[in-house]
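Student: As C-alpha cells, here come the structures.
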Structure 1
Amino acid sequence: MSDIIYWTLVNSHQAPLENPDGFLSLSELRKLSTLRFPKRHAEWLLGRWAAKSLVKSIPACRQYSLNEIEIRNTPDGAPYIQLPGGTISPDCLSISHSGRLALCALAPGPAIRTGADLENVEPRANAFVEDYLTLAERELVNSCPVETRETAITLVWSAKESMLKALGVGLRWDTRQVEVRAITGLLPANESTGEWQKMQACDLQQESRHWEVWWQRRDSFVITLAGFATKQADIRSALLVEKHIPGGMA
C-alpha cells in the first residue's frame, strides 16, 4: 500500500477568519492575541485554519472538533499536532502562506517526513540568486529560456524551503545545503497544466537519502511538496491527495 501525503490550498476570503473562537483552542487564542502586526496575524490565523481543517479531514481525526485539534510548534518552530488529552500525533505537518493563500501538507504517521511551500512567482534580484542558490542551481536557472527563468528561480527557492521544512530545520540551515538538480514540466505560465511535476533534488549533507519533490503552478503561485522516508516506507510510491476543505480553494 502506498503512503499518502494529504494537502490543501485555502483562500482567506473563504475561511471563517472573523470568528477565530470557532476553531482555535484557548492557548491558540492567547497566541493570536500576541500577534500585533496585521499581516502576521492574518497569515497565522489562515494557516491554523487550513492545518486544522486538513487534520480533521483525515479519518483518524474526524471525531474531533477544530477547537480540540491544536497546532503547536517545537522550539525550532516546526508545527506539530496535539490532540485531546495531550496526545502528540506522529503525523508530519507543514504550513506555508503567501498573500491571501495558505498551503498545508500532512503525512500520516512517522514514516514520511514532508514539507510544503507556497511562493508567488516574481522577479528576484541577482544578489538573491547568488546568495541562496548553489553554483549548480545557478547554472540550472540560467539555462532556462527567459520566459521561464523567474518561475525556475522561484521553484528552486520553494523546493529548498520545502526540503528544509521536511528536515525540521527550516531556514536556520544554509539553503545551499540542499540542492535542486532538475525541474521537469517547466513551461511559460500561460501554458502551465496545473498538474504535479517532478524535481530532482538532494541533501548535500546526506546524499544517500532519497528525496521526492513535486511542484505545480496555481495562477501566479507555485506549490512545492518535498518528502523523504524515515523507515519502512518508500517515498517513491507516495500518493499526493488533495483535500477540498469546505470553504477552501478548489
Structure 2
Amino acid sequence: MTPSFIADVQETNPKKADMLKSLKVDNIDQSLAAILTLNTVAHTLGSIGAGAQATIVFGSAWFGLFSAIMTLAILFLSEIIPKTLGTVYWRQLSGMVAYFVRGIIMILYPLIWVSERLTKLLVRGKEPQTFSRREFAALASIGEESGQIDPLESRIIRNLLAFGAIKVEDIMTPRSVMLAFEENKTVAELLVDRPKLTFSRLPIYDGDLDNITGFVLKTDMLLAKVNHATHKPLTQFKRDITFVFSKNETV
C-alpha cells in the first residue's frame, strides 16, 4: 500500500484513509508486530497441537506423512495464496484488512508493546524514508511503459525532477553562436542582417559582446516594421535584463 494510494482515498473516504494512514504510516511498527506475532503463534501452536492429535489418532507411524501434509497446507493456505491475493487485490482488500489488523493490535497489545520497545532500541529514532525523487522518476517511466500516462507527461515529470541538479551553465547558449546586436543599430539594420528572426528575445550590447545592456523582443521589431518605425535605434526598444551566475542552480 503506497502513500499516494492513501492520499487518493483521503479525497473520497477520509475515515478509511485516516485508518490506513494510522496503520501504514503512523503506527507501522504496531501493524507489523501484530501480524507477525499472530502468524508465528498460529503456525507454532497449530503445528504442535495438530501433530500431537495426529499421533493419537493415527499413531506415530503416520506422523511423518502428516507433518509433510501439514507443512504444505500451511505453505499454500497461509503464505502463498493469501500473499498472492494481497499482491493483486490489495486496493480492494485494504479496508477490510485494516479493520482486521486493528482488531489484532487491540488483542495482542501487551506483546506488541514489548515489540515496540525492542524496535525503538534498534531504530534509535531514525525515520524510514518512504519515498525518493529517483523512485518518483521511476514511477513515471513505469507509468509510461504500462500506458497509464503519456510519454510526453512522463518526460515532463522526469525533467522537472532533474532541475535541481542542473546548473545555469548547462543550458546556456555558447557565446560563439549567441545572436546579439549592437544597441546603436536601427531596427532596419537588424532586419536586414536577420530577415527571419528565430528567437523571441535578442540581447543587445554596447561596444563589446561582453557588455550586454539589455534585450529587445522579436514582436517589438516586427511591430516597428509594421508601424514604419524601423529608423529608430534598438535602445528605444530596450528592456532590462536579469543576470545570473553560471554556477547557480536552475531552481
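Student: With FRET efficiency 1/(1 + (r/R0)^6) of positions 12 and 188 (r between Cβ atoms, R0 = 41 Å, to 0.05) derived from the coordinates and found to be 0.05, which of 1, 2 does the value describe?
Tutor: Comparing all candidates, it corresponds to 2.
Student: Quick check on the output: 9.5 is distance in nm of label points 7 Å out along Cα→Cβ at positions 76 and 228, derived from one of 1, 2. Which one produced it?
Tutor: Source structure: 2.
Student: Still on this model: To which of 1, 2 does the computed value -19000 (helix-only ellipticity at 222 nm (-39500 (n - 2.57) for each DSSP H run of 4 or more, over all residues; to 500)) belong?
Tutor: 2
Student: I would also like to ask the following. Any idea which of 1, 2 comes out highest on distance in nm of label points 7 Å out along Cα→Cβ at positions 44 and 132?
Tutor: Checked 1, 2; max of distance in nm of label points 7 Å out along Cα→Cβ at positions 44 and 132 sits with 2.
Student: Hey, distance in nm of label points 7 Å out along Cα→Cβ at positions 36 and 212 derived from one of 1, 2 reads 4.5; which structure?
Tutor: 1
Student: Now for a separate question. Given 0.96 as the derived value for Rg/Rh (Cα atoms, Kirkwood Rh), which of the supplied structures 1, 2 does it correspond to?
Tutor: Considering all the candidates, the number was obtained from 1.
Student: Work out the source of 24 here, i.e. which of 1, 2 gives that when relative contact order in percent (Cα under 8 Å, 6 or more apart) is computed.
Tutor: For relative contact order in percent (Cα under 8 Å, 6 or more apart), the value 24 is produced by structure 1.
The numbers here are math on the coordinates, done by the rules we state, and not lab data. Note that the structure is a prediction, hence the values are computed from the model and not measured. Cβ atoms are built from the backbone, for glycine too; each structure is taken alone.
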